[in-house]
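Pasting the structures in now, so scroll down.
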Structure 1
Amino acid sequence: MATIQFKGKSYVQNHHLTLKYHHLVPNPDASLTDKVSLQDNLIIHGDNLLALKALLPTYAGKVKCIYIDPPYNTGNEGWIYNDNVNSPMMQSWLKANSPVDKEDLARHDKWLCMMMPRLKLLRELLRDDGVIFVSIDDNEVHHLRMLMDEIFGEENYRNSIVVRRGTKNVQSQFENIDALAIGHETILIYTLNSQLRLPKLQHNLGEVEAGKWDTFWRGTDRRTMRFELFGIEPESGQWRWSKDRSFKAKKNYEHYLDNYSSEMSLDEYYVDILTTTSQKLDFIKYDEEEGSVKYYVPPRSYRIMSDAWMDLRTRGDFTDFPTEKHPDMIRRVLIWTTANDPEAIVLDSFAGSGVTAHAVLSLNQEDKGNRKFILIEMEDYAESLTMGRVRKVIKGIPESKDKVLQKGLGGSFSFFDLGNPIEMQAILDGDKLPDYEELARYVFYNATGDEFDPAKVDEKRHYIGENHEYEVYLFYQPSLDYLRSTAFDLDKAENLGRPKPNSKKRLVFAPMKFLDSETLEDYKIEYCQLPFEIYKFKE
């Protein structure tokens, strides 16, 4: 498989593994919920690279649909490479701390260095049947395609969707031009599983299109699909259906003519059979006027979509955000991927104006679904713009022309700020100790690789969850005397109880122990010392 090479790649290709986990600090004042929770809809303010890593203990392998709209690297956006990577070259990029523009000879390298670790973390968050959509334009689409081929696998590439964007027609004033005006953007689509089958994507026509008759002969040439029908056998080409299906369709039409044609139209008959028996009947006939065989195309209220979505408005106008996308575009993505999954989790790590949350809430309101959104925004407008929009569409906008938005879409969200890293040295020094649940989330995920569920935590019992192999216990408290008070001894082992013959092993994390190996084995305990052995069982 071809790979993409760029300046700095060797420093960032495993950068996501070296990142420390950070606290996600609840902000009740900015939230719209009775109880702030990581299980709620989420808006997270902070560097999306660090925030994605902080989400892994709770959401690794859980996200059904990811939509991101990263900087297009046009040279006019003014984004800054800010990832703290330990190399002299990249430290010089940070030291310059200047916006990436068209004069920056390393702007494509910087963009790829910024995207690579983020895409790798997004991949870890996707479900096995998950789908990721990335909006981009011509500035980086070729680089992005190669980067995603490398990270997600070329076999998992599905489509490059073309979407229309408004253009200002300024070329008419010139006799000659350098190039055509750009009237489209691209959405790259990748899955995590090459065997995943996606549903047909249908576009609602707004009204029912009547049934019609169309030519049954096709120009493609398959000898086995040529047979006598109504006294005609094609010398070339083929019939549209197999012999058995064709003769059954002929009988279906004859049955309709003999029994129902005087009572109802063929469209009415087709719909009646479909609604009462769920059968989609085929019909063929001989058209005497044209001297050809015709097949029946049923009435429909939709058309099958291709990879050209030029019917949609790409540019949104809900806010003044310069690169805002339209909710209808995101809704189409969600309808395609989550129509049959109303509990799906949807993630947008370049949240901007909050349009992804708007689209999720809108679709939930329409089909009574319970999809959940996770937004991450690093800029200062995360609270004023991103959260502000989500709050408005939930509570309602009386002055809106949209009657649904006037009443509000309903829902809730919890707002989190990205906090300090969880430092293992801090546990030793007693400095900036993480609270129990934060450390439990970190310990459980790194020890098992499984999702952490805070609802299962029983701090009195020191129990923080279990997987197929272990019950996991954490003996810790965020105080300076935690070493003494949470040391694992015989009393604590006995409080866990004697294990039953077929019970799981106990994985116990504690700062120290006063038990020999025989006693630990007797209680089916595998001991891990905090903080050094948090990764002991992680592959």
Structure 2
Amino acid sequence: MPELAAALADLLTADFEASPVMASQVGRTEFDERLDDVSSEAFAARDATAAVFLARLDGIPEEGLTPDEAIDRDLARSVLRGRLIVAPFAQWRRDPVTYSAPITSGLFTLFLHRLRPEADLVDAAVARLEQAGRVVDAGIANLDPSLTHPLIAERGLGAARGGARYVRDLVWRDVEDRDARERLRVAGERAASQLDRYIAHLEALVHQAHGSWQLGEEAYSRILREREVLPYDARSLRDRGEAELERLDAEMAVLAREATGNADYVEVLRADDANHPPTERAMLEAYTEWTAKARAFLAQTGLVTLPEGEECAVVPSPVFQRPVLGVASYIAPPAFADSQRGHFFVPFAPDGASEEEVQGRLSNNSYGGIPTTAAHETYPGHHWHLVMRKRNPSAVRRVYSTPYFSEGWALYAEHVMRERGFFEQPLHVLQHLNATLFRAARIVVDTSLHLGEMSHDEAVAFMVDRAALPEPVAKAEVGRYCTWPTQASSYLTGCLEILGMRERYLSARGFSGVSPADVPIAEVRGFHDALASSGSLPLGLADRAVMATLATPG
């Protein structure tokens, strides 16, 4: 429908104009020279724009839309509703990372993907670095100590320090041309001085901050229902997380006893945590090995279709990311570029971390746990899914996403690899189940934090006791939940919804009551390919999309 196509094209254009950094990340290189406008006026304008576009899309009736068009419309509506739900919370007044992130990620992705000649990339990077002062000014003006929690301010301070080091000491090092490298180094030094000014402001803010991270029950529940198209509110979701904790607890106790003679799986896992790579470099090598094993397993079994030309690089996490993220992560190839090269980031510790903290992070990446993390991040997890997503002809489906799908898919990927026999040892399976239990604990902690029914210290203790996390990792995790409400609940929630979709899909294909491990691999592959190529949709929309493929010939 032309009216819908025009509305969606206009929405994407408005979003790219509002966030040139995001535009660069999806491969729109014409935005590479600009940084986001993060002034208070710009945030107000974005909220107003969201309301205008939502009204415009609400006015397009269902009649006359194809099933795919209806899903595209409803995806955009869910995104806009989500923005309007969280708008009153004013995260941009609370979180210092709002201002350091455009500077660092706006440079990092330019050189990560290298979609243009190096000379053009240097020009774009210098242009962005010259705008760092404007972004810092906005951060200093906007952050409100009465809204910012000290924990969030401290986390933002670490990110800003990492960002200053990145632009001062690192961003220019891989530029080959000597004159261009020097020009970028000088621009980086100037931008670092601006970030130093921001750091000084945040050092004071940490002591002045007395706000809250709590999103609140109403907003949390509305996000689940209106943004994620799920039938839960915050409390019923927490109940689901608690039920999964109990179920997994029982299953893991049985497995631990069968594997080791000790039903105390926490004790077994902590003993296994001691069997970890001795250095970060050794950890990187182990992840590289298991990423290759996961891909080979898919090629051998035919569990999914491997797109021709895809590849996944396994590399250390970016310096500026290390203070705010203590676990593995992934960046997809740009949606609007030919590249099919994704990047799996192995979680190195922040600069200046003590040896105790480094070893704590390494213990969270034991040899027993690395196989399930590799499957989650690479094959058939994030990397495979997001390369498949690039095949979708819809621009909005290649840009807009939800962690309830993408993280749900990645946890489902671990599950299906277990079903099909990827894990080689009982401890690999136990670590996979622990990764799932960890996601159940996340649901309980995230909902409780934002309902105001759990303190930070109680949340850390819960993650140490119930998810067997080392304390440094638990602290990094809880800090993330405080900053990014509802995201931590997405993993297991999404996985369970996808398992339900698979059951309905296979039942419709004539395999009702058959164990998924016994269903012919081609049938399971058909489900995987259809779901992953549908996008990263809110799960209610994803169900519509995958079930619609059953009516499509071939």
Distance in nm of label points 7 Å out along Cα→Cβ at positions 74 and 122 was computed and gave 1.9; which structure, 1, 2, did it come from? 1
Comparing mean count of other Cβ atoms within 10 Å over residues 434-441 across structures 1, 2, the largest value goes to 2
Value -20500, calculated as helix-only ellipticity at 222 nm (-39500 (n - 2.57) for each DSSP H run of 4 or more, over all residues; to 500) from one of 1, 2, is from structure 2
Which of 1, 2 yields 2.9 for distance in nm of label points 7 Å out along Cα→Cβ at positions 282 and 298, as computed? 2
One of 1, 2 was used to calculate mean count of other Cβ atoms within 10 Å over residues 194-201, yielding 11.6; that structure is 1
semi-axes √(5λ) of the Cα gyration tensor in Å gets 53, 33, 24 when computed on, of labels 1, 2, structure 1
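Identify the structure, out of 1, 2, from whose coordinates Rg/Rh (Cα atoms, Kirkwood Rh), for residues 154-417 alone was calculated to give 0.99. All intermediate terms of the calculation are to be shown ahead of the outcome.
Working: 1: 1.09; 2: 0.99.
For Rg/Rh (Cα atoms, Kirkwood Rh), for residues 154-417 alone, the value 0.99 is produced by structure 2.
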When you work out distance in nm of label points 7 Å out along Cα→Cβ at positions 10 and 338 for each of the structures 1, 2, which one comes out largest? 1
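Where a number appears in this text, it was derived from the coordinates with a stated rule and is not lab data. As the structure is a prediction and not an experimental result, all values here were calculated from the model. Cβ atoms are built from the backbone, for glycine too; each structure is taken alone.
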